[in-house]
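Multiple structures follow.
Laboratory data are not the source of any read-out in this text; all were calculated from the coordinates shown. Keep in mind it's a predicted model, so treat the numbers as computed, not measured. Cβ atoms are built from the backbone, for glycine too; each structure is taken alone.
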Structure I
Amino acid sequence: METVKDLSSEYEKIEQQEDETLQLAENTEIAEDQKEPVKNEFEKKRALLEKTKIVRQTWSIFEIYQKIRDKKLILDPDYQRRAIWNVDKQTAFIESLYMEIMIPPIYVVEIPGKDILEETKYEVVDGKQRLTAIWEFIKGTLCLKERNLEYYADIFGGKTFPEIREIETEKTSEMLSSILDIYVITANSPEFTKYDIFARLNRGAEKLKVNEIRRAIYKSEVTAQITEFVNQQLKENKDYYESIFTENDIKRYEDYGRLYRSLAFYLRSDLKQGIVTGYNSRPRDMINNVLQEIQKGSANIEKDNLIVLLTRTLQLRKKFGRVPNADYVIDTLMPFALQLDEAKFFQKAEQVFNDKKIMDTLKKSPATTSNVNERLCRIKQLVMVG
């Protein structure tokens, strides 16, 4: 009888790299007792959960290789800036496959084709390191390190897949035929629960940050344009961009978070009523809802206007970024970014950042609805004067 060794906990340790705190959301800036109640909030969430479908499939190691080769399984979604395991960890993992150790499940999200003739693809959510090791080993670019092999150092040490297959044909065939559990988050699952699943799965090992998750879930022409804008800045204006966002900001996708915030506040600010609609002291949810509305086509912004909005955001960050809590002020300046020419806009921005009433809203709980709306109304007053 075949013995199966369950070393899942060991792989959790292997997958744990830098212990960075997951930026679950902008909501953490607001105390629980300051959040506004949302009618039937949890009933609505449970209803979305019931619509969520995660399907268990089994793929052989060879099938996984084929899917990656044929670009049906995407290991490097454009929403991830991520390093991979080093050769030591990859070697230990590959040996585990030959040892028939039970491997923790892989999670992927289903990406349907754009039309009926285009095949479904999958993007990895959790398990990228394992899948990358499989891919690099079978295609022959990973040479196993003897020092990291506990049981097969004398046979596999210093060798690649073609060499090992030649000397251990039967064992290699068994390894290729072995199966892994693959959990597929279906394409028609609600975005809210997809977001939560991504966050929960990535609380363990190499964590996805909140804005990586957003990029994975809320795909649209607008979010693609934001990515294009960021990439262009990093390519053509790298020094300028890195003077606004630190290396760690960029690594943690805080630059995307800032740009998503600007877009959300621009689209959700009702200047006539002097409120940010749907805010409810839950900025994370508001930003996610805006990105979802854009994805579904119920909200939009012209590309030229988007570029101006993003450019104004960078300029404000550059000029006022050292002011404590500057981002809260930048949020409520966004609805005016397209109403004024550049010179007038920054003249007013200077007034705003020197206004006592604005600064008073930043002293305590600056992210609450009352303070956000108060800033919006005050900025409107300042903009209308002169």
Structure II
Amino acid sequence: MLRMGFVDDVELILGKVEDPKKVQTLLFSATLPSWVQNIASRFLKQDKKTIDLVGNDKMKASNSVRHIALPCSKQAMSRLIPDIISLYSSGGSTIIFTETKDQASELSGLLPGARALHGDIQQSQREITLAGFRKGKFSTLVATNVAARGLDINDVQLIIQCEPPRDVEDYIHRSGRTGRAGNTGVAVTLYDSRKSGVSRIEKQAGIKFEHVSAPQPNDIAKAVGMEAAEKITQVCDTVVPAFLAAAKELLESSGVSAEVLLAKALAKTAGFTEIKKRSLLTSMENHVTLHLEAGRPIYSATNAFGVLRRVLPDDKVNFIEGMTLTVDGGAVFDVVQSDVDQFIAAGQKNAGSMSLEVVKEMPKLQEREPVQRRYGGGGGRFGRGGGGGRFGRGGGRGQRW
């Protein structure tokens, strides 16, 4: 809590102590990283006693939680998360974790009905936000790791982490916000398919990720369709007579069956008016993932681009997204949906030296550890201007991978 803006309050209280030698000061922490030890040196006496109830025991993630890893580009994130919530939250509450306060503020502004929780928000407002979340006034909380550490909130069904945390303990604490008190829950981790870091978390947290691709239209339609059906069955019987005449006229004039009309009504009630295909690799809408094999192992992204440039025009290859090598010696990448036929035709024309196929199930990808760096450039803190923002809303195509 001292990292959330309470330092001034603590200093004010301790400053009122007339004789520090005559009082006992206790500091409690769920973990003992270096920053906690630094705070202890600052606020406690030099001859302080440290009691460690964990010692060298390794922390493990909860086995009552379903741990899911899902590839997602930053550009696709704000559009993907609502579908993840529809598919995995079971109508319950969701906490989304970001790495920075700016990310929490930006993402909460892009998600319908979401609220942010981080250290730059006044304590009074944080309390109001938490009270509203607990009472179900809104169902999605976007929080930083520091702000959410130690929160005790019941009935959280879904945890979403916008990227794998660098510290495995953070993963354990975050995923532990669900599946509590004998309940089960779901923890979804979004990751860059080129440098995921999920294997490290698996080893150190004692879990096995269930690797899935982005929810596809049929998955979402099934989930939201069931919710819409539930809403329709809850309509009071006394309301029905007022709509019977319109329903009969529609049934007679539409030229389609009652089942088709009802399906359309469910789709409209759920806000599902169009089908957009989504990449299995980056989760970007209107993109399709292709699998390239070249007759011999592809050893680098440059090598893969070279193979494609021999059979396709540069103006098509230049718009490839997310080139990633696979464990089997191939490569996967995304193209816009309108270019798929041209890529497949090129693969068929050169079938003796290569193959290009639409990916129906993601092959295992080669994994690289993420590079520790600061984000910036591109017209704003998260690339606003040319890049469309860190979470994918704006005027451009986004950062080229």
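Name the one structure among I, II that FRET efficiency 1/(1 + (r/R0)^6) of positions 242 and 290 (r between Cβ atoms, R0 = 41 Å, to 0.05) of 0.20 was derived from.
Working: I: 0.90; II: 0.20.
That value comes from structure II.
From which structure (I, II) was helix-only ellipticity at 222 nm (-39500 (n - 2.57) for each DSSP H run of 4 or more, over all residues; to 500) calculated, if the value obtained is -10000? Please report the intermediate quantities before stating the final value.
Values: I: -16000; II: -10000.
The structure behind it is II.
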